Structure 1
Amino acid sequence: MVFLDRIYTKGGDAGLTSLGDGRRVPKTHPRIAAFGTVDELNSVIGLLRTVELDAALDGWLQAIQNDLFDVGADLCVPESEPDAPPPEHPPLRVTTAQTQRLEGWIDEINQHLEPLRSFVLPGGSPTAAWLHLARTTCRRAEVAVWTLKEVEPVNDEVSRYLNRLSDLLFVLAQHCNDNGRSSVLWQPGANRDNS
């Protein structure tokens with residue numbers, strides 16, 4: 001259980017912050033960038049949930065918001081060294097089941113979508129526009145995780161989860177644009193000759 005009795009500690013005033021294992025790192029560390037971007041994604045989904053959604057979709061997004069806290073918790077506690085003794089309290093790690101749940105939702109939505117004949121421009125309905133913003137933020141979070149993976153080990157399921165989540169957010173945007181029928185499609189070079 002989390003217990004916070006005060007919000008500011010002044011501990012970060014010198015540009016350092018604490019990870020879940022107690023280690024202090026610069027606020028510019030790739031690990032901080034990774035879980036900070038996941039937090040930003042969660043905030044975008046929180047804004048998305050303020051628009052009118054059907055109950056099932058809102059339930060999915062609520063579950064995803066909770067999962068994103070799991071992702072942040074996973075990223076907050078570095079992987080143990082291979083020869084280190086097991087921790088007294090094993091850290092929370094994202095699981096394959098969480099990623100598979102996203103895959104099931106993608107399959108459920110995708111079977112009703114119009115086939116794609118071009119790339120889709122972000123927009124359409126307000127809900128779809130928010131979903132596209134969440135999708136692009138998710139892609140940036142995934143890149144931040146891969147950047148971290150270049151210097152430190154990370155649970156592979158974190159990057160898989162974020163990859164599937166961005167796919168889900170895309171198909172949900174299509175779903176919210178009348179199953180793709182009212183999506184705005186890219187027309188390559190359409191405005192090059194406008195004078």
Structure 2
Amino acid sequence: MNSGSLFVISAPSGAGKTTLLKMVLPTLPNLAFSVSYTTRARRPGEIDGRDYNFVSRDEFLRLRDKGGFLEWAEVHGNLYGTGRAQVEQEMARGLDILLDIDVQGARQIREAGVTNTWLLFIAPPDMAELERRLTSRGTDLAEIIALRLANARQEMASIGLYDFVVLNDQLERAADTIRAIIIAERSRTRRNALGRPINLPETP
């Protein structure tokens with residue numbers, strides 16, 4: 001069986017990454033989402049194993065020290081990481097994996113040399129539109145929005161790290177672009193659009 005590919009998705013806050021992932025995942029068979037580990041407290045409505053794998057700090061550090069993460073980071077005092085075993089096992093079964101991580105995590109994945117990995121960056125049309133989206137949420141104070149915009153500029157500066165840039169100026173078009181990238185990679189590795197191996201006739 002052909003092994004699957006790892007698609008790492010990053011984007012500034014407000015660029016529409018979560019919405020796009022929810023649009024793409026149900027439409028492509030043999031595509032799975034990697035559930036990250038975290039030490040932060042579970043929020044109302046979150047389910048362990050679906051939203052995150054919630055673990056204690058000691059358990060997280062134990063897994064990290066055993067090489068159990070493809071990448072990890074500490075953000076605002078909480079630890080986040082991508083479980084190595086789950087990703088490698090699912091890829092070995094022929095599944096393609098979507099991984100939602102920030103630029104720091106994407107750089108760790110690239111430096112680790114994980115095979116069959118593609119980095120995708122979701123970009124807003126421009127900074128003015130990104131500010132409009134963040135403001136229209138109505139959930140953040142002005143200083144938080146300013147911090148998110150400053151972080152977005154730093155993240156955009158790392159765009160050269162990525163294999164693909166998907167411009168989210170229109171949701172359906174951006175989702176179609178992500179699907180096209182995944183299907184094209186499946187074709188490159190002799191799989192069809194559904195992610196199944198193509199049985200080619202033997203050549204003389």
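3.2 is what came out when distance in nm of label points 7 Å out along Cα→Cβ at positions 34 and 170 was calculated for one structure; which of 1, 2 is it? Answer for the origin of the read-out: 2.
Quick check: -0.50, -1.13 is what I get for log10 I(q)/I(0) by the Debye sum over Cα atoms at q = 0.10, 0.17 Å⁻¹, calculated from one of 1, 2. Which structure matches? It traces back to 1. Source structure of the calculated read-out (helix-only ellipticity at 222 nm (-39500 (n - 2.57) for each DSSP H run of 4 or more, over all residues; to 500), -12000) within 1, 2: 2. For relative contact order in percent (Cα under 8 Å, 6 or more apart), the calculated result is 26, so let me know which of 1, 2 that is. Value 26 for relative contact order in percent (Cα under 8 Å, 6 or more apart) corresponds to 1 out of 1, 2. Among candidates 1, 2, the computation of mean count of other Cβ atoms within 10 Å over residues 130-137 that gave 15.8 used structure 2.
Bear in mind these aren't lab numbers, they're just calculated from the coordinates by the rules spelled out. All values derive from a computational prediction rather than experimental measurement. Cβ atoms are built from the backbone, for glycine too; each structure is taken alone.
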